[in-house]
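Heads up, there are several structures right after this.
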Structure 1
Amino acid sequence: MTIALVFNAKTEAPTTSAITPEQAAEPPSGASPAVPSTPTQRTNDLYVEWDTYDTINAVRDAIAERYTVELIEADEDAFERLRNLRPSFVFNIAEGLYGVSREAQIPAILELLRIPYLGSDPLTLAVCLDKARAKEILAHYGVATAPFVVIDAMDEFDDARVRFPSIVKPLHEGSSKGIYNSCVVRTPAELEREVRTVLTTYHEPALVEEFLPGREFTVAMLGNGDAVRVLPIVEIRFDALPAGMNPIYSYEAKWVWDRSDKPLEIFACPAPLAPADADAIASLCTKAYRVLRCRDWTRVDVRMDARGRPHILELNPLPGILPRPEDNSCFPKAARAAGMSYQQLINGVLDIAMQRCGVPIRTPALVTQASQ
């Protein structure tokens, strides 16, 4: 049986911002935790969502314990390669190339070719990448999420009703792309600066979301139907950030200050939570997972308000799965806390997806037993 691993490989490109990555790595001197005065700092984050070959090869090696694996890059030749290969199943981790529905491109091709695959369908992937549409659906079903507005152009700025503090994000990005320390805004001038930066740098609308001041968590989920499982909850510890930084999991926190050669002690897993709080987070994430019709696996980001009530930030149906513990990748971290190795996680979610699609499994993975 042949499993195709479909991916986008991370590529280095020249930095086009006004500062260098080294400059962005240095926190501003004298910044205050209450009112940071950091100017907007942008590094080259074009390919940040894509995977390195360390991750691609680690996933390939795990699947190869039981199946023949073919690597297919999710570029313009992917359709022909998939049509010619006709694999028995596809392990899809491709983030896509262009456009607001880029994460849906490979699943849509696979549905056209009637090839079963891992993960959520094109509609769910497209909705989850549009943070506003996802929040609208969640709110309709009574799933708590912070109030927000979307600004499509600067001529809409004066009409936007925003409560401070707020956080400004690109509407259609993941992996903390476009979310920098300066994105937490407390004045109209800061808001205008960050909205303009999103519109001109990413050429997409800006999501302006009420800033929730409480604790933040990320929740790895596996399964389908009644078998959906919440793995040990990960808390993001903002006291590990450089002094004076805003308490957010920003691009700097994820990709600049937290490095595999010098990892930040930024996560606690399992998160130290009272049982009632852990249950509330798990219940909220499970409802969001089902409302947005996620399949097989998803990582859900959650933040508490001033009263300690959890709210959904976003859902990530293509979760990051960096293999090495020092990479601080949250989904594998949660899996390890649940007693799974990286290989067990990869083969376990593959089994979950193949079972959903009715594809015969060769020697069920140990994670299937461990997760029951």
Structure 2
Amino acid sequence: MYGFNPTEEQKMLIDAVARYAKSDLRQAAHDAEEEKKLPGKLVAKGRELGVLQASTPEAYGGFGERSAVTGVLAAEELGWGDLSGALAVMTPGLFVLPVLLSGSEEQKTKLIPPVIEADWSAFSAALIEPSFDFDPNDLKTKATADGDGFLLNGKKTYVPYAAEAGSLVVYAALEGVTRGFVVSAGSAGLAVSERIKLMSLNALPMYEITLKDVRVPRAALLEGDFAPVLAAMRVTNAALAVGVARAALEYSRDYAKDRDAFGVKIAQKQAIAFMLAEMATEIEAIRLLTWQAAWKLDSGASDATQDAYLAATGAADMVMMVTDRAVQVLGGHGYIRDHPVEMWMRNGRGFATFTGLAIV
């Protein structure tokens, strides 16, 4: 049997993350979204929490062992604070954790410590492709053998901090199988677009990249299986969605308790009360599924990847429903940018396409 009573170390880490989410991320979220820029100090402070370092063994510059359960607990709190800020803080993990999960010992020793031991810096990854039928296990970006290396060709989108990244993990199909390749910024044939504009995540700088005969050495290929990397991305996406949904529920619930209509608080109206109850039920269901998937990843269960997929797909539907209803609870005020529920609804709409933007 498994349980979800956090250890003392987990409690300390999650308490610190929750304080940062409340006092820093949430306070900066509105202005960052409007100004389309996250304060550098905000992201640097998030890095100092040590979430990534706590997932990295001492041998590679960290101070802990990777735990998907710990990661999803932290991701939920960060998502509750602000999704753009959360993804910015977590961006270096897009480089470090795939190397940790599927890299060789030599790659781990060479690539991870420079990221872990330095201040926050833009190391990122490129998985998502700009096609309606995008499938992480059937990529259009191709890798072909070329002498003692590989040539990469294709196009990627939603790449955080691509314009300033030192190195990227780029995912491509090698003989029909998704594999990760470490690509240095400035490589010949690698082109970064202007910053892309999206419905949400306006504070997070994201780009498209084009690869045209980008040559990488054989040592750039991450030797391990992509499946555990994808599963970790999916549980992270689910945890972030739970955090966003929880924020929307709490805000709309508190508004309903305070808002008068026809002489009573609207929270006493049956339609509103039932709506809030269903929102809370769906959040709890997906949270438990996410925790179970993370626990199975940690324990090496054979069906862990299946549970990770179910958590991610369930979370994408749940967060859209919850954030949409939060806007409904606020009525006309829900459509006003002074209230955060409209931003959370825009964020919620994107979770169906966000797998690959974070990993724990």
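Just so it is clear, none of the values below were taken in a lab; they were calculated from the coordinates. None of these values were measured; they are calculated from a predicted model. Cβ atoms are built from the backbone, for glycine too; each structure is taken alone.
Structural remarks
- P(r) over Cα pairs in 5 Å bins from 0, in percent, for residues 56-143 alone derived as 3, 12, 18, 21, 20, 15, 9, 2, 0 - corresponding label from 1, 2: 2
- For the set 1, 2, ranking by distance in nm of label points 7 Å out along Cα→Cβ at positions 200 and 336 places 1 highest.
- Structures 1, 2, by mean count of other Cβ atoms within 10 Å over residues 72-79: label with the highest value: 2
- Computed 15.3, 39 for Rg and Dmax of the Cα atoms in Å, for residues 104-151 alone - originating structure among 1, 2: 2
- Taking distance in nm of label points 7 Å out along Cα→Cβ at positions 64 and 184 as the measure, the highest value among 1, 2 is held by 1.
- With FRET efficiency 1/(1 + (r/R0)^6) of positions 176 and 256 (r between Cβ atoms, R0 = 30 Å, to 0.05) derived as 0.05, matching label from 1, 2: 2
- Among candidates 1, 2, the computation of mean projected area of the Cα convex hull in nm², for residues 216-303 alone that gave 6.5 used structure 1.
- With helix-only ellipticity at 222 nm (-39500 (n - 2.57) for each DSSP H run of 4 or more, over all residues; to 500) derived as -9000, matching label from 1, 2: 1
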